[in-house]
Structure 1
Amino acid sequence: MISKLRAAGLTRRTFLKSTAITAVGASMPSITLAAGEPIKIGFLAPLTGAVAAWGKPGLDGCMIWAERVNAAGGIELEDGKHPVEFVSYDNEYDPAKARTGATKLIREDGVSFIMMLGGDTWPGVQPVADKTGMLFSTLLPSDLSPDSTTLLAPAEVHPIYLVTGVDYLADTFPDAKTVVICAQDDALGLPSVATYLAAFEARGIEVLEEPLLFDPATTDFAPIVTRMLSSNPDIICLDTCYSDYVHPICEQLFQQGYKGKMISATADFYDQMIAKTSKEFMEGFIFQFPDFDDPALSGDNINFEDANGFYEEYAKRHPGQWGAVSWEYASIMDLWKAAAEQAGSADPEAVMEAMKEGGTGKHAFGDAVWWGTELFGIDNALVGDWPVVVIEDGKAVIKGFKSIPDWYDQHGDLLIKHMQAYNQMYDQRG
């Protein structure tokens, strides 16, 4: 069979892709709404468990987004305006539960679009996407592949935005020349490790030992921190560790007397970390996700409507719960709403076509391009600028926006090299 495919100019991958497209065409969900009927959006993410910090705050943000949109009349399609309604399903960051949830949201709830965190749960959902043709989004572009044509990464460009934080660190603290990296051994940790390795190599920062990969079930981080500090690094990199790991690691770094620089993808609930350590210890902590009360988010380059007001309302309803994803799913919905109104339809295929028209899009942090073929095998990631955030005097502060495409144009070969070494390229996974 394979030899016949090759003789016809096809590979196994393109054969599978073509049959998947046929299946999608045969099973594409029909979205038919009565006048004024709510448009239902699926929210398929961890709402409980260790990864809930990257699910539940996003759903809370979506509820605020929906109230704003509905108060303004809803989403206007060809047949008139429709309110929007979110239907959530807690996948507990489990692939099997995610697959069950996706099936339910499509077949029973009649959603028009499904947002996910992604990562380890996407392989469970991918067969459902292939069969139904439903439009999905992920916060992890590392989920993308040419076999998943209806999966988009329109908000977060994990892990490639991490390079911007390393560039800031190298520019600001040129004497910091050595680093140790730790991460959980999973679908979020591994591509991040590869990205940080590429970014540190690009700036001549020496990685002192192999990245320390720990079991996601780890609860005692004292030995891990002791091992990291044994080589006396200038920088500790916490990769894309979950907040349930970042907090105890920082506490251990504080208790064991670390005085160097710290960099991480996130610093969710950093006020709690300050309370467990000190304001002085957390000073200068570099990460990638701003508080939306930052004045820099009121600039003309920002495409998230009334970011400061959104943050104020979120903080009022959910004090102390603002985190990396609190705004991201809502930002995806801004793009989805604009595309649905442009298409005049909530149909997944029509919305996706409108969203990607012209190859550009309005990312939260500025104009961006649909990109990714070299890294992901498909241009389904919306990539542009990303903020670098630093804790100063106990508060997250945006220090600037840096271009991800510009970095990749210079150092893309390094990123591909390290992604391949960790088996994270699209043609190596699964």
Structure 2
Amino acid sequence: MLTSDLIRPLLRFQGQHVSVALVDPQDGALQATAQELIELFRSQLGQPQECWEQALTTYIGPRLDYILVRGLAKVLTDGATFTPVQAPHTPTVVRETMFAYGPVFSSSDMLHPVSREGVLQSVASNLQLSADDVEELLFADRHASYRLSDTGPDWTPVSLLARYNLELTRGVLYWASQLTIEVSDNYKDLWKFIKLFKLMFAAQARPDGGYHIELDGPISPFVGATLRYGRQMAAFLPALFLCQQWKMQATVYPPQGRGAMNYQLDAANSDLQSHFKRSDTFDSRLEADFAADFAQKIGARRGKWRLLRETELLLLGDTVMVPDFVLIDTRDEQRRILVELVGFWHPDYLRRKLEKVRAANCSHLLLLVYKGLNVTEEDFQGIASEVLFFTNKPVMKDVMLKVEEMAHRIYGPPST
């Protein structure tokens, strides 16, 4: 991510609103700069990181757009891989062997009979290395000495400029006290990244569909590790761009000392694209087979129910449960049955799953449980959800009978 010094000069203020000056990825002059940087960076393949920094400094020279250039260079650097020099001895061993000789000087005299060159030769002989290898390894564990081994994504000028915009956008959240988002899809990926970055949240369902989620920001009074949490919140933001419908509002305290300001983004007015990878459509073969079986045997034309994948949440305090499927009655869309497949899982995962099911206390949740698991009907006693066991795979006829039974009990007969 960009450092704050590359973001602060680009903050823009209008009343109580703050924004960040983004670039136009289609601008020809900017594309030329981006292309030059990409080529310069690729030319450093195999060279130490400090050589890249020196080449970048030379490239910038007297340019006035050094904030932009250094920002683009930071994106290139963050996406690349720098690896330490491979050698039979670690830099620590080389230093210990070298420093055991005590202070040395560039040349020898009567008071200092051993020169630095002489020590290098002795250490090289002891470690069976060349003097040049010893010199290189002496401080090879510094990041500046790491060599560029992979230049990262196959950048184009447009993709590099677009990613720079994303980094600027999320960098504003370094100074956020609270982040509020509204989303209507792709909940599973969103919560995966909320958990990954250890963000504190409170969520509630919106009357018109979707969810309202509040995230505590890096300078919230509830957060101690301000800088670390701020980077986590900024790191999370691209997950929001995996959703199709979203809005974001944050309260930020810019370093320019203007007090609390409002920072807003929404899907309708944003071209930002996430670099995070979406989850696969199905988590397991069992889920894929269930969806295919439903489409073949029930389907839209032959059945009265529509099957959707992970479109609803069960809010459980400090966590959530995202059921695998939801069955919606086409005769009355208020009649909904959630479906969770429980099969072929590690015992610890099963334990956590049962804990979530109990916490959900959801009467319109149907659990389809594989009989091969080390569980029985007794393990599900006291839960509000329904349970249907299966041997090899769920039998669709039995599933739909149970769904109709649950819907009639919970919602009554469907409207006609």
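A short reminder: the numbers here are calculations on the coordinates, not readings from a lab. All of these numbers come straight from a predicted model, not from anything done at the bench. Cβ atoms are built from the backbone, for glycine too; each structure is taken alone.
Supply the structure label, taken from 1, 2, corresponding to FRET efficiency 1/(1 + (r/R0)^6) of positions 126 and 158 (r between Cβ atoms, R0 = 41 Å, to 0.05) with the calculated value 1.00. Traced to structure 1.
Out of 1, 2, which structure matches 0.45 when FRET efficiency 1/(1 + (r/R0)^6) of positions 142 and 262 (r between Cβ atoms, R0 = 41 Å, to 0.05) is calculated? Of the options listed, only 2 reproduces it. For which of 1, 2 does relative contact order in percent (Cα under 8 Å, 6 or more apart), calculated from the coordinates, equal 17? It traces back to 1. Comparing FRET efficiency 1/(1 + (r/R0)^6) of positions 62 and 94 (r between Cβ atoms, R0 = 25 Å, to 0.05) across structures 1, 2, the highest figure is found for 1.
Looking at structures 1, 2, which one was mean count of other Cβ atoms within 10 Å over residues 46-53 calculated from, given that it came out as 15.9?
Computed on structure 2.
So P(r) over Cα pairs in 10 Å bins from 0, in percent, computed for just one structure, reads 4, 22, 33, 25, 12, 4, 0; which one of 1, 2 is that? So the calculation was done on 1. Which one of 1, 2 has distance in nm of label points 7 Å out along Cα→Cβ at positions 86 and 246, as calculated from the coordinates, equal to 3.9? The read-out comes from structure 2.
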